[in-house]
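In what follows, structures are represented as C-alpha cells.
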Structure P
Amino acid sequence: MESRVLLPSPGTSYCEWKGRASYFSLSYGGKTTDHAVWTYKDPKDPYGDIAGYFAFYPSLMDRCTVDGEIVKSQSGDFYGGWITRDIVGPFKGPPGTLGW
C-alpha cells in the first residue's frame, strides 16, 4: 500500500521575486492539514537554487524545531517565517506591517 505524505493542493500564489508557488497538503498519522507546504518548481533568477525544496508553515504544524529549539511562527497568515532566539526582528506580518 502506498503512503503519501505530501498531496498536491489546488491553487498557486505569485511572488514578485521568486515566481509561482505550488501548494501541498500534509497528511500524516491520520491527520491532513491543507495548504501547509509550498514549493517553487521553477523559481525566477537569482532564486533557482530553491527549486524542488519544500517550505512548511510552522503555525500549521504540531511542532517544528531547529537544532532542538521549538520555533515560533511569524505573525500573520501570509508569511511562513520560522522565528528562533537567534532571529532578531522587527518581523513583517502583524497588523499594520504590510508594505514595508
Structure Q
Amino acid sequence: MATVHGTVFCERSEQVDALRPGDELVLLPDPPVTAEPGVWVHARDGAIVGHLPPEIELWLGPWMLRGGSATATAVRVSGADVPSWRRLLIEVRCG
C-alpha cells in the first residue's frame, strides 16, 4: 500500500475526487535522464493524479526503467477533510 503525493497541484484534486475504490491506475516513471526519477500515478484516461512517496520512487523508478512493470488500484479515496498526502491510498503490484 502507498499514499499518493502531490494531489493538490494543478487540477489533480479533481482527478482524486473522480476516483473510486477499485479503480485501476497507471504508474509511469520519469525519463532516465532525471537525477532522481519519480513514479507518476495516472488515471486510466491519462490524467496525472500525483506521484508515489520518495521512499518508493527511489527503488521503483529505476526498476521500472530497467524493464519492470507496475500497476496500481485505488484502495481508499478520502475527501478534502483529509490531508492531501493521505487522501488516496493505492495498492501497487509489481510484475
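Figure out for me which of the structures P, Q the number 2.9 belongs to, where distance in nm of label points 7 Å out along Cα→Cβ at positions 10 and 66 was derived from the coordinates. Intermediate results must be reported in sequence, preceding the final value.
Values: P: 3.5; Q: 2.9.
The read-out comes from structure Q.
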Which of P, Q yields 0.55 for FRET efficiency 1/(1 + (r/R0)^6) of positions 34 and 82 (r between Cβ atoms, R0 = 30 Å, to 0.05), as computed? Q
One of P, Q was used to calculate Rg and Dmax of the Cα atoms in Å, yielding 14.8, 49; that structure is P
Origin of the derived value 15 (relative contact order in percent (Cα under 8 Å, 6 or more apart); candidates P, Q): P
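Can you tell which of P, Q yields 0 when helix-only ellipticity at 222 nm (-39500 (n - 2.57) for each DSSP H run of 4 or more, over all residues; to 500) is derived from it? Write out the running numbers ahead of the final one.
Numbers: P: 0; Q: -6000.
Answer by label: P.
Comparing P, Q, where is mean count of other Cβ atoms within 10 Å over residues 26-33 highest? Can you show the working numbers first?
Details: P: 12.1; Q: 14.6.
By mean count of other Cβ atoms within 10 Å over residues 26-33, the leading structure of P, Q is Q.
Where a number appears in this text, it was derived from the coordinates with a stated rule and is not lab data. As the structure is a prediction and not an experimental result, all values here were calculated from the model. Cβ atoms are built from the backbone, for glycine too; each structure is taken alone.
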